[in-house]
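Coordinate-derived values only; no laboratory data. Owing to the predicted nature of the structure, the values given are computational and were not obtained by experimental measurement. Cβ atoms are built from the backbone, for glycine too; each structure is taken alone.
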Structure P
Amino acid sequence: MEQAEGHQEHPLKIYFVIWIALFILSGFSYAVDYFHVQGMMRWSLILFFMWAKAALIVSIFMHMRWERLALITAILVPPLCLGVFVFLMSVEGSYTEYTRSIAFGL
């Protein structure tokens, strides 16, 4: 049977490896709660494992790894920009709350 031009099949092995990696990363994420890690270390680890799992899912299961750079940029840059804006607004919100508490003596 001839394959259609431009059609590419990926071996199943890569999907199984990614599934195993996702289960391992999920196990590490649950281990953070199980071992009662607290403070910034807890949130840093949880966010790291979340981003790692999201990157694996987007790159392999959503086939971003095999897409052109223009498409990847068009899909991934807007959420990254929104994340930067949310971070900046949270910093400004903390500053505003701090200055109001000083000004109004709360």
Structure Q
Amino acid sequence: MAKLNCWEFKKCGRQSGGEKTHELGICPASTEKKLNGVHDGKNSGRACWVVAGTFCRGEVQGAFVAKSVNCIKCDFYQLVLDEENIKFVFSGHLLKIMRQVEK
């Protein structure tokens, strides 16, 4: 069974081509390619908690430091943590990947 990306799980409609992009904009987790494949997700769809500008409870979230407390309580984060189990890639490593300069 395919693993869900955050926009599929949350049904936010903010993915590229989503029904709410005109109103709410495209979610950066759906386009951020540095984490493509992490937790078997598309782009950053299964690591959205480290991407600035994602939505939570209808509001745009800022940088990881500001949003991390909310994200670890999120039902999607908990789903990914449970599904990945020992293969779960923790936020510190994900942030290092995000900071790498593309060559």
Structure R
Amino acid sequence: MDGIYLRIFTTEKQKHNGILFYEWLLEKARSLGIHGGSAFRAVAGYGRHGKLREEGFLELTPDLPVEVVFLLQQEEMDKLMAVIDAEHLSLLYVKSAVECGFTAG
């Protein structure tokens, strides 16, 4: 099966409509019938502004990068991006064509 691997980047403190953005995005995708999505928190990273963020012993809330990923069909990708565009969100994303499937087990 051919699909699309979509990666959307945010930070762990970024909010949209009063909730954490990655939670909002996962809930929107679920409401669209997208069958799965995951959010991964980085241990360190920097973005377009060049500010290095990393987890430290004394820093209790560092606002680290979060990557939200989905494996989609083109129709699902179009629906999700339409929701994001309708909210006027400016996000970095990476879209890759992939081949995916399930093992026989």
Among the shown structures P, Q, R, from which was the value 79, 38, 12 of Cα extents along the principal axes in Å calculated? P
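Suppose you compute helix-only ellipticity at 222 nm (-39500 (n - 2.57) for each DSSP H run of 4 or more, over all residues; to 500) for every structure in P, Q, R: which one lands on -9000?
Working: P: -25500; Q: -9000; R: -7000.
Corresponding structure: Q.
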Quick check for you: by FRET efficiency 1/(1 + (r/R0)^6) of positions 46 and 70 (r between Cβ atoms, R0 = 25 Å, to 0.05), which of P, Q, R is greatest? Q
